[in-house]
Structure 1
Amino acid sequence: MRQAKHTTRMGWLVIGYLTVMTVSPSILADGFRNPPDGAATLGRVGARIAGDDDIASFSHNPATLADRRERAAGTALTFVHGKRTFTSDRHGFTTRSTDRWAYIPSFYTALPLGDRGVAAGIALTSPYGRSSSFSETGPMRYLAPYESRLRTANMNPAIGVRVSERLAAGAGLNVMWSDLEIRQIVPGAMLTGNPADAWDGRLAFDADGIGYGFNMGLTLDVSLRQRFALIYRSAITMDYEGDVTLRPISAPAILQNDFETSITFPDVIAAGYAVRAMDDLYLEINIEWVQHSRFDRMDLDAGEATALLPESSIKADWRDNWTFGIGADWRMSDAWSIRAGYMYLQSPVRSRTMIPLIAESDQSVVSLGVGHAYGAHRFDLAYMLGIFERRRVEDNVNPEYNGTYDFDSQLFAIGYHYTF
C-alpha cells in the first residue's frame with residue numbers, strides 16, 4: 001500500500017530513532033506540540049530561545065550555533081506520565097485515559113567550521129506528537145475514537161553565522177516524517193442499517209507522510225551581559241496516505257481501502273531576552289506566538305468507503321495562542337548547575353470542538369533541573385510538573401462531549417553532552 005512507500009522513502013532518517021520513540025500524552029496544553037527537547041532546556045523550561053551552553057539550543061534557535069567553539073554531541077530522553085479524566089454531563093459516567101507513560105528521545109551534534117564564527121549542526125527530534133487512549137470497552141466506545149497516536153521524527157540540519165561582533169544569524173531545514181493511527185468502535189447496526197446486527201466493528205486508520213519546512217533565528221548581544229533573540233519556525237503541511245480497515249471484533253476485515261488526510265502544523269514566532277545577572281547566574285524570559293489556527297479541520301478521504309465512516313470531516317477550529325516563560329541557570333561551581341523554570345500556556349482547543357482524545361486546558365508548567373560537568377562530559381536531569389485548570393465544557397457541537405475534564409501530568413528528562 002501507499003503507506004509502505006512512505007516508510008521506505010524515509011527509513012534512512014528514522015532507523016535507530018523510532019525503535020525508542022513514542023509520543024507525549026499531552027503534558028503541554030499546546031495542541032500537537034511536544035515538550036521542548038533537551039534535558040538542560042527542560043530544567044529551565046521557560047528559557048530556551050536566547051540559548052546558553054546546551055547542545056540542544058540550536059534546535060530552538062539555529063543562530064546559537066555561531067557561539068559553538070568546540071565540536072559536541074548530545075542526547076536526551078524524556079519520560080512523560082499523563083492522564084485525563086472525563087465526567088459526562090449527559091450520562092453521568094466517569095472515564096479515565098489508559099496509556100499513562102511515554103518517552104521521547106532527541107539527538108544532536110554540532111561542529112565549528114574554521115575560526116570565523118560559523119558552525120553547523122544536525123538535530124533529530126520529535127517536535128509534535130499526541131498519544132491518547134481510553135478503554136475500547138468503556139462507556140465512550142461508540143461516542144468517539146478510543147485511541148489515537150501521532151508521531152513525528154524531524155531531521156533539522158542547520159548553520160549559524162557570526163555576522164558581526166554582536167549579531168549572529170542561523171537557518172535550518174526541517175524534514176519531518178509522521179505517522180498517524182486512529183481506532184474507533186462502530187456498532188454493526190449503524191453500518192448496515194439493520195438493528196438485528198449486534199456485532200461491533202473496529203475502524204482502524206493507519207497512514208504516514210513526509211513534510212518540509214524551515215526555521216531561522218537571530219541573536220543580538222545588546223551588551224556583554226544581555227542578549228535579545230528572535231526565531232521563526234515555518235508551518236509544515238503533512239499529507240498522510242495509508243489504509244482504513246473495518247473488521248468485526250476478532251474476525252477478518254470486511255473492508256479495506258486507501259485513506260488520505262492532512263494536518264498542518266503551526267507557524268511559530270518567539271522572542272527571548274537573556275541577562276547574565278552575575279557571573280554565575282543566567283536569567284531568560286520568552287514569549288511565543290503559535291499559529292494553531294492552521295489546524296481548522298481534518299478531512300478523512302477513504303474513497304468509496306468514506307460514506308461508511310462515522311464522520312468524514314472532523315472540525316477543529318483551533319485558535320492561535322501565546323506562551324510566556326522565564327528560566328534561570330545558577331552555576332554553583334565549575335562542576336554543578338541548578339536550574340528552574342516556569343511557563344504559562346494557553347490551550348488552542350476550543351470547547352465547542354474539543355473531543356476527549358484531544359482534550360486540554362490552560363496550564364502552568366514548573367520545572368527544576370541539575371547539571372554536572374566532568375571534563376568533556378556533562379550530565380543533566382530535569383523534572384517538570386503540569387498544573388492544569390479544570391475545564392468545563394457546556395457548548396460542544398456534540399452534546400456527548402459536554403462535561404468536566406481533569407488533567408494530571410509530569411515529566412522526567414535525562415541528558416548527556418560530550419565535547420570533543
Structure 2
Amino acid sequence: MKRFLAILLAVLLLVPTVSVVAEEHEPVTIRIAWWGDTKRHERYNTMMDAFQEMYPWITVEREYGTWNDYWDKLATQVAGGNAPDVMGMHQQYAADYINRNATLPLNEYIDSGVIDVNKMSEAVLDGCTVDGKVVMLPIGITVTTFLINKTMCDELGVTLPEYGDMWSWADLQNVARDFRAKSKEAGKDLYFMLDRFAINEFMNYARGKGRDLYGEDGGLAFTVEDVKEWYSYFDDLRKEDCIPSADYVSEQSTKTLEQGAFANSEIAAIMVPVNQLYLYVAQMPDTELLCGMMPTGNDGTKDAFLEGAHWAISSTSDKKRQDAAALLIDFLENKKENWKTMLMDQGVPANQEMAEYISTLVSDIDARAIDFVNRTTEVVPGGFAYPPAGATEIKALFQEYQEYTMFGYSTVEEAAEAFYQGALEILAANKK
C-alpha cells in the first residue's frame with residue numbers, strides 16, 4: 001500500500017510540472033512533410049509523438065506521400081505560399097527551393113545552440129551551406145561505393161585494393177583489363193564492370209581533377225576536355241573488349257536488382273549508394289562483397305561527395321512556427337530515442353555520435369555501411385555547388401551523348417563537343 005501511495009504521489013507531482021512548462025509557452029501548431037513507404041511513416045509518427053511529449057505546447061501536423069507525389073505536392077505548396085514549416089529536402093531538388101529563397105537559413109539557430117551541430121563533420125555541414133548560409137541539415141547521409149564481387153576476383157587471381165584504400169581512375173582501368181584477360185584465360189566470358197555511368201559518376205571524375213559539375217555562379221565547372229576524357233575512358237575499354245557490348249549494357253538498364261548482371265555474377269563491380277549494401281548481401285549470400293572507395297584523380301586528388309535526406313525550414317512560416325520547427329529539427333538530429341526508431345531507414349546519421357550509437361543496434365551488414373560512410377567522410381574534399389535550373393535536362397543530355405559513343409553513332413570528340421554546347425544552351429535558356 002505504501003509503495004502504491006508513493007507512486008501515486010510521484011505521478012501527481014509530475015502533472016503540475018508538465019502543465020507549468022506548457023503554460024510558460026504559447027501553444028503553436030507546425031506542419032512537417034516527408035516522403036517514404038508505410039514503415040517510414042510509422043517511424044516518423046512515433047518520433048513526432050515523442051517530440052510532442054517533450055514539448056507539450058507544440059502540436060505537429062504530419063504530411064507524407066510517395067517520392068514522386070511528395071515533390072509534386074511540395075512544389076505546388078511552395079508556389080502557393082503554403083509550404084510545410086519543416087520540409088523534407090534532397091540535394092537532387094534543393095537548388096529549386098534555395099534559388100527561390102523558399103528555405104530559411106539556419107545559422108541563427110545553430111549559432112544560438114538551439115540546433116546542435118557539434119557532432120556533425122565539417123564535410124557534412126559544408127554540403128549544406130550556400131553562400132555561407134546553412135540552408136538545410138541532413139537527417140541521414142550516404143556515399144557511393146564501388147561494390148566489388150571479391151569472390152569472383154579472388155577466383156581469377158585479380159588483385160584489388162584493400163578495404164579503405166584509395167585507388168585512382170587509372171588503377172580502375174587496369175583492374176578492368178586484368179580481370180578481362182584472366183577471365184579469358186580461365187575460359188570464361190566475364191567483365192569487371194559496365195559503363196552505364198551517369199552524370200553523378202562523372203561528377204566524381206571532375207572533382208578528382210579539382211573541379212565539379214557546377215560553380216557557385218550556376219555555370220559549368222568542368223571543361224569540354226573533361227567530358228572527352230570521360231567518354232574516351234570507357235570507349236577505349238570497349239575497343240579493347242574490356243567492357244561488354246553496347247546492346248548488353250543498354251539491356252541492363254531495364255533490369256531489376258535481382259535480374260541484373262552484378263547480382264548474377266556476370267560482372268564484378270557496380271556503383272551503388274552504400275546504404276543499399278544489405279540488398280546485395282541478401283541477394284548474394286554466398287559471395288564476399290568488398291565496399292571499394294570511389295576512385296580518386298590520377299594524381300590522388302580526392303573526389304568523394306556526400307548525399308543524403310535533409311530537413312529545411314520554410315522561409316514563409318512566421319517566427320513562432322520557425323522557432324518551434326528549429327526545436328523539432330534538433331530533436332530529430334540529436335536524440336537517441338529517435339535513432340533507435342529510425343536506424344538506417346534514411347542512411348547513416350549525420351550526427352557521428354548517433355551513428356556510433358545505432359551501429360550497436362543494427363545488423364552487421366548495416367554496421368559495415370556505417371563504417372564505410374565514416375571512412376569516406378574523412379576524405380571528402382568539401383561540399384559541392386547545388387545544381388542550377390536546367391540541371392535535369394543536362395543530366396539527360398549527358399547520358400544521351402554517352403550512349404552515342406557506346407553505339408558508335410558519333411565519335412568521342414563529336415559527342416563531347418555537342419553535349420558541352422547543349423549544356424551551355426540549356427543553362428542560358430533557364431536564366432531567361
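A few comments on the model shown:
- Among candidates 1, 2, the computation of relative contact order in percent (Cα under 8 Å, 6 or more apart) that gave 19 used structure 1.
- Of the structures 1, 2, the one that 2.9 was derived from, the read-out being distance in nm of label points 7 Å out along Cα→Cβ at positions 71 and 367: 1
- Comparison of 1, 2 - label where FRET efficiency 1/(1 + (r/R0)^6) of positions 159 and 255 (r between Cβ atoms, R0 = 41 Å, to 0.05) is highest: 2
- Which entry (1, 2) yields the derived value 4.3 for distance in nm of label points 7 Å out along Cα→Cβ at positions 231 and 247: 1
- semi-axes √(5λ) of the Cα gyration tensor in Å from the coordinates reads 44, 27, 17; which among 1, 2: 2
- If helix-only ellipticity at 222 nm (-39500 (n - 2.57) for each DSSP H run of 4 or more, over all residues; to 500) is computed and equals -15500, the structure in 1, 2: 2
- Of the structures 1, 2, the one that 0.75 was derived from, the read-out being FRET efficiency 1/(1 + (r/R0)^6) of positions 79 and 399 (r between Cβ atoms, R0 = 35 Å, to 0.05): 2
- Answer label among 1, 2 for the case where distance in nm of label points 7 Å out along Cα→Cβ at positions 103 and 127, calculated from the coordinates, equals 2.5: 1
- At a computed 5.1 (distance in nm of label points 7 Å out along Cα→Cβ at positions 223 and 319), which of 1, 2: 2
The numbers here are math on the coordinates, done by the rules we state, and not lab data. Treat the numbers as computed from the prediction; the structure is a model and nothing was measured. Cβ atoms are built from the backbone, for glycine too; each structure is taken alone.
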